[in-house]
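What follows is a set of structures for review.
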Structure I
Amino acid sequence: MSLSLVHSRALLGLEARPVCVEVHLANGLPSFTLVGLAETEVKEARERVRSAIQNTGLEFPSNKRITVNLAPADLPKDSGRFDLPIAMGILAASGQVDASKLVGYEFAGELSLGGDLRPVRGALAMSLALVRRAGNATGRPPKLVLPEGSAQEAALVPDAQIFGARHLLDVVSQFLPGSAAPEGLEGWSRIGSVSTPRQPVYPDLADVKGQAVARRALEIAAAGGHSVLMMGPPGSGKSMLAQRFAGLLPAMTRQEALECAAVASLSGRFALEHWAVRPTCSPHHTASAIALVGGGSPPRPGEISLAHRGVLFLDELPEFPRAALEALREPLESGTITISRAAHRAEFPARFQLIAAMNPCPCGYLGSRLRACRCSADQVSRYQGKLSGPLLDRIDLHVEVGALAADELVNTPPGEASDAVRSRVVLAHERAITRQGSSNQALEGRAIDAQCQLDPAAAKFLNTAAARLGWSGRGIHRCLKVARTIADLAGAQAVQVTHVAEAVQYRRVLKAGC
């Protein structure tokens, strides 16, 4: 036959939309035309596919007019993942493989000039899409053929039927016309259950000496899903605390691990040893808004999505571009980021915990016991004013981290280990989940009133504090949610005055810019 259909997937955001690769061979002047809104790397598949087929000893129909259509035509296609389906379509159209055997399979993979299969981005996202499609249709998911390097991550999805191959010939051998496929091919295998690391390893909080207030704030943040801003002089331990925060969080559920791995797979950053390990992303302060929230054409995830279900650590917060920081305001509230373009829009998950750190002034030593600050009041005001009020309003806990003197640093015993803190965090988190089905930070609207009810004394205390400090409605709600988390850590059913008083102490508002 001169017409063949092969199925694959194109990535748009976290979605893996179906693509039908149509290949037609016709008489006429020899040519190889590829249509269907393909990016440059997809168009270059013409040369890779031709060389791969010829160098594997198969026949490339060079005397035919070859037309390849990637449907639907209005969906952008990028990367080299369409090399393998295009090659299989050409071989099926020329009769070298049995087109009827391709039914029920989907293909993705980049080809080398010698026919080797190279890994592709987004394999796990494609596998998730196949299983969800089968769930909607109440049937078995199609079989997905991938390069061996990508098949391992795709097989992490339960119920997925994943086949890995090393070479184009390994794939072709399974779909030869006539007799059944040869047995015992080394380069073709059905990927079963994948063994994953049992216990993620994180840096231990015991390495941090002193800093009782900051450690307490991180414990509250981990239990309730809150964001934290630490302010202190250089060398006070802000970065060490932030790097150990992920080890305080509860273990990831399988669904959370799949979401996190799917986003990492889109950027080609996923590794099997990172399975169920909460990510900690630390972009440099020169990062642009697009680097943080994502973008490009087609859209790619940014650092806030790569930190999904993990930690986004922004050191030297005032040094980040103003536009980049302001772009964090929406995802801090919603947990998602939507990137809109003229023809398409992509939505990425971004439910991260923000841990930010900054110096109190340009020289860094304002209020330090060890060194005198040399900054003027105007310099301090301008420096702290780089952070806008709306952004600071969305950060739940504001903590001062003081520097330790040399004798304190040497003589202070190690702090409490991460395991002990995590055990308390897990108990408080489970209380919140049992009570309301979500973390305290995720409470909205009426749920805040229902779950954060105050007795008369606590309500009066909060009203007085809010009036004196000039809090917005958002600030009051965030204080209530932090107080609810403190009550959960204490095992209390109701939010009391002591819980509200501690929460108020963490709402230190800097002098923000306009």
Structure II
Amino acid sequence: MSINGLHHKLAAHPDRQMRFLALDGTLVTKKFSAVHADVERTISELRASGIGAGDKVGILGPNSYAWAVADLALLGLECVSVALPAERGEPVDAAHLCAHYDLSALLFSAPPAAGTELPPEAAVVGERPITLTKRAETGKAHPRLPEEVFSIAFSSGTSGTKKGLLMSRKGVENTIVTSGRAWRIREDDNILIVMPFSNFQQRYLLYTAVWYGCDATVVAPERMFQKLREFEPTIILGPPSFFELVHNRVHAADEKEKLPYHLAAALHALGPDRLTRGIRSRLGRKWTALYGSRVRLMLTGSAPVPPRTVKLFQQLGAPLFEVYGSTEIGWIAFNLPGRHRIGSAGRPVDGIDVTVAEDGEVVVTTAARQALGYVFEGVESQETVFRPDGRVATGDLGRFDAAGFLRLVGRKKNVIITRSGVKINPEELEADLEQNCPIARAIVLSPGQEGLLTCVVWLDDAQAAEPVADVEGYLAQANRQRAASHRITDVVFRPAAELTAESGLLTRNLKVDRNAVVRTILADSKQVGK
């Protein structure tokens, strides 16, 4: 079955449901039968406005039931959806967006912010019926899209630069099937979706739930830990920050409170995993219960994962595993129950050939990659990533261990080259510090012309003397064992609370934006060397 007919799967599983919990606490619950009816109605209304196959139609706004209905309707119409990143609470120049991306129409998933004027080609999905005047696409600003493209998604990395990706039907269908087989998705599963739909991974998770006929729960990230016990997800996929909370709570507890953890850790070290998992899981419920009682698979990636976090979850009998993928390719490697190594990204998934180039970059070959290339922003890096020989360069640095597990060690673009030509991978220094000190996050940069290394360290309490002294003491010890080029000479301590997407220090994918750290934290030379 093609992804364009995905909405028909809704009718095949009428009693499954979608739930949407908004930031304001509003909860919408819909059975698949009702979703199917709303999608069919939206298809009819858009078709009446002249929208049809091949038209580029933007979707803009926060995650909501209306967002999902609009997206499934555009799939059914064989349009090319353009999932535009939303800026919360900011007025939108809708006419400019339509012209810039050459859209036939623009759909808002919620009423736009005050000050936004809607041109004739724009409409709010929740205001029925949907009526708009189709805009004539000019085709002048951008080349004609390949027929295989069904959507344009945007991805932002640690540079914060958006890239428009041409999403492939066959590639995304392959990702859905790969996930279903690897995760053994069942009808009684409930897939949790937290990040914005404009991040393609979140949309694909919704597609996967519809494809396999299981429940999907969409929660605003700020509401996540308030409602998971009630929603009872079975599959959770999210960045490391979703899971670091438990690690922090365990290690902040006093020794009496930590006794169940110590018992679970001892059992994990002494007994076979499958024989002691049940006992460890019961011992760990004090901390892991906030995710609900039905979770059978927790997957994390998209940013460096502290091995200590994964180890703690597995000590507590919780099924947390690292995975590795990209919007350009889809899934690259999985850790899964019975086949995993802490600190690795897993083994390559079926149908993926993964090699490590001479410079350490991970390069992938697959017949069914998710994206066919870039459009709009990001076109300048097209040939660097999508190579003429069919291989895709990930930009990640990695190596394989003796058991065939891929271990990621950093990003190629983050490598610091000194004036004497020495190459420094800052992420290895960061991982060492995060593993050995009680900190939330660390970033190593070389902001000045002299080539010295500065480390920005985020602490839960940046004014507390003890954790500051722990970090400074460890760095002094580590520096004595390192070559002069790899020594960290300056440290800046910051409060962990400032690490948010709203502050600009995190990207939409919750990765630290290194350029933003340099601009906003290290710009004042008086801050360096605290």
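Looking at Rg/Rh (Cα atoms, Kirkwood Rh), for residues 164-211 alone over structures I, II, structure I comes out largest.
If you work out FRET efficiency 1/(1 + (r/R0)^6) of positions 388 and 444 (r between Cβ atoms, R0 = 41 Å, to 0.05) for I, II, which one comes out largest? Comparing I, II, the top value of FRET efficiency 1/(1 + (r/R0)^6) of positions 388 and 444 (r between Cβ atoms, R0 = 41 Å, to 0.05) belongs to I. When mean count of other Cβ atoms within 10 Å over residues 220-227 is computed for each of I, II, the one that comes out at 25.4 is I.
Quick one: semi-axes √(5λ) of the Cα gyration tensor in Å, for residues 132-267 alone came out at 38, 19, 15 when computed from one of I, II, so which one is it? Going through each structure in turn, the value belongs to II.
Computing Rg and Dmax of the Cα atoms in Å across structures I, II gives 27.7, 88 for structure I. Could you tell me which structure in I, II was used to calculate mean count of other Cβ atoms within 10 Å over residues 380-387 as 13.2? This figure was derived from II.
Coordinate-derived values only; no laboratory data. Note that this is a predicted model, so its numbers are computed, not measured. Cβ atoms are built from the backbone, for glycine too; each structure is taken alone.
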